[in-house]
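Once you scroll down, you'll see the structures, which are given as structure tokens.
Read-outs throughout are calculated quantities, based only on the coordinates presented, and are distinct from any laboratory measurement. All figures in this text were calculated on a predicted structure; none of them were measured in a lab. Cβ atoms are built from the backbone, for glycine too; each structure is taken alone.
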Structure I
Amino acid sequence: MSQGVRTRPEGSAQALSEAYDTALLDLDGVVYAGGNAIAHAVDSLATVRTGGMRLAYVTNNALRTPDAVAAHLTELGIPTQASDVVTSAQAAARLIADQVPQGARVLVIGGEGLRMALRERGLEPVESADDDPAAVVQGYGGPEMPWGRLAEASYAVARGVPWFASNTDLTIPSARGIAPGNGAAVEVVRIATGARPQVAGKPLPPMHRETILRTGAKRPLVVGDRLDTDIEGAFNGGVDSLLVLTGVTDGAQLLAAPPQHRPTYVDADLRGLLTGQPGITREGDGFRCGGWTAAAGAERLELTGDGEALDGLRALCAAAWTAGGGGACELDGEKPLARLGL
């Protein structure tokens, strides 16, 4: 395959839960959606945990504390301790603590998750730009966060106070649809001040560093549903990744993915942790996986054969990513994806 593609053509003869010691799992779109567990998530996670794989839940949402996240997962039937949860608030707090004195004041624009993470690092959360903060940290504050909090951040940042953001996800899923995320609020402060924050969350290295420090993982596997946070975060951390198709990424987006958004493995849901992954072989100008062979034509991707739809998708990825090389594949994949029901 092309340079920069970390996908393993040989697949994995072992179940992924045996090939890797720790699963670094995104939450929304992977483990649950709209507050409810995704199909097969509870049973799959129970099985791999019993088999010895460590589970860590990694979220860019800085609003909830690890205790709150763990309690929610436990209610869903996934027994979880707060120590199993890693948040972007924790990554941001460590990033700040590395740059300001112990005990320094930090202006918090966000929720309790940020405040707890700062206290854990020996920093003092404050509420006003007039409290002489050594830093400003901004994280998702929920739908009821007052507009005045963004003004408070702007006052401090405009005075030259160092500015940090837990993450810059522009949107966040909610029970009623897609809502503005922390990245949208960060843009408000950026427009008001002309400054740019240091960002801690996925896909950037501080979040991966925080996760590895807290889990002690030696052979981690990132499991996510988003190409631009989960999979790119794995790429930036130099570790393997599994994309599950239970969240926001569809087949067309996957085929068009540039190198930093190309997962090592693709599966339908978390049952993919329980199995190996089929290999992909080169056959002339095409790529074969299972009963399918995919190739790049002059204007579109071609798919022949039959079998499991996921094998067809894996073959298409090999063809598309090889054609795309160091960029995005622009070949039309609509017909083969429709044939696969994807």
Structure II
Amino acid sequence: MRRKERLLAAIRREPVDRIPMFDFLFQKPMYQVLIGRTPETYNGRDAVDCAIALEHDGVWLPFGGFSGFQPEMLDEKIYIDEWGTTYQQGDASWPIDAPIGYPIKSRKDLAAYKPPDPTLPGRDSQIIEAAAMDNENIALLGGVLGPFTAAWMLLGYERICFALYDDPGMLTECFKIANDYYKEAARLSVEAGCVGIWLSDDLGDSHSGFMNDEHFKKLLLPHLAELAEYIDGLGVPVLLHSCGCIKQYLDDLAQTKIAAIHPLQRTAGMDLKMVKEKYGHRFCFIGNIDSSRTLPFGTPEDVAAEVTETINIAAPGNGYILASDHSLHDGIPIENIVEMFRVGREYGSLFYHTS
């Protein structure tokens, strides 16, 4: 099977010739070792080459900024983006910086708020470049934000918590602003060559979901389901990235058009055996290799053992893609990254030929 064919088959929970592999490529030194150059900013060409060097079957290509845009720099490390969100750069923040200030603080701010235009030229340029290069038929996977995360970038988490009780309508208006933008972003990404869309929406911390079940079902789920249904209607699968403990939401998420769940964070209690047994008929699962403990602090032998164990749990019945339980971030030794995918390739092939 070729890369794209293999990954899409796994998402559909169909048989594959080996375990497909993917990850978020969030470590600059890894690029230098694997492809001989270090990207200044995350870009399609370097991401594709790095993913191919790791023998991945898919690569993340987020919807981007428009041609010529320059953020408003407040100092060397702090800037305001086109949404009005203030970010701070740090040594470990690449390629996604940390938000520290938010544009909507009141109903007055919301009434005056104008979101960016998703149709401005250049937003899909990295996807187009990746599609045009010799990409060895790797699956190009677009990236958009889900309504909760996008609202977080507009309001901040503290204001979201107050709005849940004091002004839920303010929150749902922000969800709508986000969906209007990211529906168009998804459409343009697919037109540019993406065969799947990552919908990034962190819904929980290491202990539980951010919202209680009532708030989740009443306020957020309709917007999350709407965005997923729109993307599915474009003819491509929806892959949900949601860090944290989201077990309480899986029954509801199973009623949406979401096809795959990532990253099944081990340190958040996302037990792979449990979710596979209960939801393996419904979702493809992506991830679960511990990026907080095993990958950064384990030996290559520890990594190999965890990859083998994970494949044995998740691969039966199809519908598993090997990945970390977050990303290949700073602090993970490159030898452990290489070992993870070496074992994934070799044992992930052997598994299907001997089981």
To which of I, II does the computed value 4.6 (distance in nm of label points 7 Å out along Cα→Cβ at positions 41 and 273) belong?
II
In terms of Rg/Rh (Cα atoms, Kirkwood Rh), for residues 105-296 alone, which of structures I, II is highest?
I
Computing distance in nm of label points 7 Å out along Cα→Cβ at positions 169 and 201 gives 2.3 for which of I, II?
II
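With P(r) over Cα pairs in 10 Å bins from 0, in percent coming out at 6, 25, 30, 22, 12, 4, 0, pick the structure among I, II it was computed from.
Numbers: I: 6, 25, 30, 22, 12, 4, 0; II: 5, 25, 35, 26, 8, 1, 0.
This figure was derived from I.
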Test item: helix-only ellipticity at 222 nm (-39500 (n - 2.57) for each DSSP H run of 4 or more, over all residues; to 500) calculated as -12500, pick one of I, II:
II
